[in-house]
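Undergrad: Got some structures for you, see below.
Read-outs throughout are calculated quantities, based only on the coordinates presented, and are distinct from any laboratory measurement. This structure is a prediction, so every number in the text was calculated from the model and none was measured. Cβ atoms are built from the backbone, for glycine too; each structure is taken alone.
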Structure 1
């Protein structure tokens, strides 16, 4: 059981590395044995994460409180999470740290839209603003923002050894460690187990054709029973970064590639056109017409409200769906996203890091906060409370974590595919905007899939040449 999880996370860490350094390689057919971090690094053992609470109001004790308390009276501004339980967890973590160290942590929720957050950070850094100390950093951003991030290579040399090496490599730009890993992410399919059985289906879909058939049958049945709002499939179709992630999964799983490959723009190919045409056909059919403006929380609210058979989302939605007041608690599960032969199951690599602004005037206090926030103890608490995927092996192997996140063991066949941050570097945000705007136009029906991808191809070629 543990070897399966380790292999799965190794694949994720290897592909994460492709975002930052070497040119991307084809996904491996089978993972090799993981590279282990240094034994006993910074004195952390498996016993150090025993006894961690699964209560959102009870974060772990601040193990570095003595070192941090010398900066008591400092106020840190932390741009934290804005999705699901993440925001509440950040506030609880900050309150615990403040209580035990005397350092005040002001939690500022980031924009939910990653594209807006990127632009906001860009403005901060262009102005060399001192108002931001610690901030979340998407896995695809270190290369673009490295000049503005505090080099923590020597400060966190031992801590870095605790994490999967590929993730640390992704965060290292020109020999500079720009951030510490906080949690991993990947796209997956959520489905209603009760409705699957009720309508006579034995297993979740493995192909897109099967998903469409099941979604249609359940949608028709639930509407006939008196729920006119029930839909078959919800996902993220708005013109923002989340659509780039969905589109990448559709393309890769249907043999349509990954937008750019080996320096060439490959987004416009017959399989990719067919994949986008298929998705456009969902709109107003098995998916609501409004899905073209959905982000993560829009999709989750529909699914968690009991009004959808399937949902594409990130792991955070698993814990949200199992809260005591959730209408779908205990009647849903997750599976790999479908494929179309000869495609492969695909989940877009996500994940977030914690970085310190080089313009911060409170770097020492910020270091101690990041040390606590990314620690094994904190990662276990975040896994138990919010099903955030750990980036530290001793946490991902922990029996309590595996019990809280059983879906990890069912997703080992999924290939973690990366967005083209390696090929586009500092221009990634512009490249992604081209991709999601073109796709959204096709989903809206204002252009055809073929014309949308032809337009994206031309714009990307001009951007990266």
Structure 2
């Protein structure tokens, strides 16, 4: 239920007094519109208000004021999410806490290879700051200009460098957050080793704002590459791509940074979407992989080592054709083809999207089983399956049949979800690899994770947010009865 009119007015007056009038946006104001939707625009309701705190102290004030009145809060970053995690789930009763003003870089430590930033700092701003001291931040997303560090932490974001460096969880050395009782949790320690009890930071990472509002973080940085190899290889099949991954792991070791799968269907979409792009190959192929290897060690040995592995793989029949970037401009052009896949899918009409992960050894068998079941159920379906093959994460997207009406295809989403996720479970995978659960997968979570894990999650939520005021309606579905 929404709180009463007088209570609402009093809360808004208090928020304006503590934060400043310009930091509180109310329904009806033109400025509030940008906070109401995520890119896919599937979820979102009008909030009670949007508040824009300038520092952690103001976040504490917001939480105290809202908690005292039983008003739920929705932490919000750059609104680049895809599962409804950063927008209200019910109309007129939730306050959006936008961290966009908290965008400062607090400290940089070159010797310690780390950086302290606030939650509203964009990923691109962080990356530029790291580059200025000769280091890099190894989480790379297509949305890095808008995506914020707080949101990346809340969703445990991945990206195409996860193969080498891991998800966001692997980059966090320490966190600052405001908990549900309004207290500040100060874990901002630039430590690689800290065995002083429970890892509270790790509990907050990936919790989608349901356990606390992350306000700042200390993040690990990596050496900048002095040698880099970018290659696109054409392969005959998904098993061949998996085999090639194994060869590259053995031959290139830790220098292997990215291994991205691109099907012919995606390539066709991209070439139609980008009028100035061209197919890197002279003839069409069924599958492609975009490969990147990097090292900070100086010299010219990486190119030689990579070419030796590629030649050996070609002789084994794992590679049909190869295009190697000869400079930075060609590398950018190859990566542009990969990064344009998601927007290019709009050319194929409605796309039903699944962010899944599987053990790498099971990817090919899973793919064959899923495509067979789906195309039998929906003749003419156009699977467009791409993504981070190197770490087992596939974007298993389904474009509507050309002969089918868009609304008729949308009505088949529950059937497609059931087919895909049942097979994901059979092969011991996950229905949410890097995008999170949010609202989109909330009602399916209980079916596809271990019951013991689900119960533990509910107990943790009850312990840290007993009133259920942090991001309600996300991640965990209400318990029956």
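Undergrad: Supply the structure label, taken from 1, 2, corresponding to log10 I(q)/I(0) by the Debye sum over Cα atoms at q = 0.16, 0.17, 0.18, 0.25 Å⁻¹, for residues 166-245 alone with the calculated value -0.71, -0.75, -0.78, -1.23. Spell out each step's value before the answer.
TA: Numbers: 1: -0.76, -0.81, -0.86, -1.21; 2: -0.71, -0.75, -0.78, -1.23.
Source structure: 2.
Undergrad: Given structures 1, 2, which gives the highest value for FRET efficiency 1/(1 + (r/R0)^6) of positions 366 and 446 (r between Cβ atoms, R0 = 25 Å, to 0.05)? Before the final figure, lay out the partial values.
TA: Values: 1: 0.05; 2: 0.70.
When FRET efficiency 1/(1 + (r/R0)^6) of positions 366 and 446 (r between Cβ atoms, R0 = 25 Å, to 0.05) is computed for each of 1, 2, structure 2 gives the biggest number.
Undergrad: Work out which structure the value 19.8 belongs to, where Kirkwood radius over Cα pairs in Å, for residues 110-333 alone was derived from one of 1, 2. Mind showing how you got there, number by number?
TA: Details: 1: 19.8; 2: 19.4.
Answer by label: 1.
Undergrad: Related question: Match the computed value -10000 of helix-only ellipticity at 222 nm (-39500 (n - 2.57) for each DSSP H run of 4 or more, over all residues; to 500) to one of the structures 1, 2, and report its label. Can you show the working numbers first?
TA: Details: 1: -12500; 2: -10000.
Checking each candidate, the match is 2.
Undergrad: Let me ask you something else. Supply the structure label, taken from 1, 2, corresponding to mean count of other Cβ atoms within 10 Å over residues 150-157 with the calculated value 28.5.
TA: Answer for the origin of the read-out: 2.
Undergrad: If you rank structures 1, 2 by distance in nm of label points 7 Å out along Cα→Cβ at positions 78 and 374, which sits at the top with the largest value? Walk me through the intermediate numbers first.
TA: Values: 1: 1.4; 2: 2.8.
The structure with the largest value is 2.
Undergrad: Oh, and also: For the read-out relative contact order in percent (Cα under 8 Å, 6 or more apart), a value of 26 was computed from one structure; give its label from 1, 2. Walk me through the numbers on the way to the answer.
TA: Working: 1: 26; 2: 15.
Computed on structure 1.
Undergrad: Quick one: Rg/Rh (Cα atoms, Kirkwood Rh) came out at 0.98 when computed from one of 1, 2, so which one is it? Walk me through the numbers before you get to the answer.
TA: Details: 1: 0.96; 2: 0.98.
So the calculation was done on 2.
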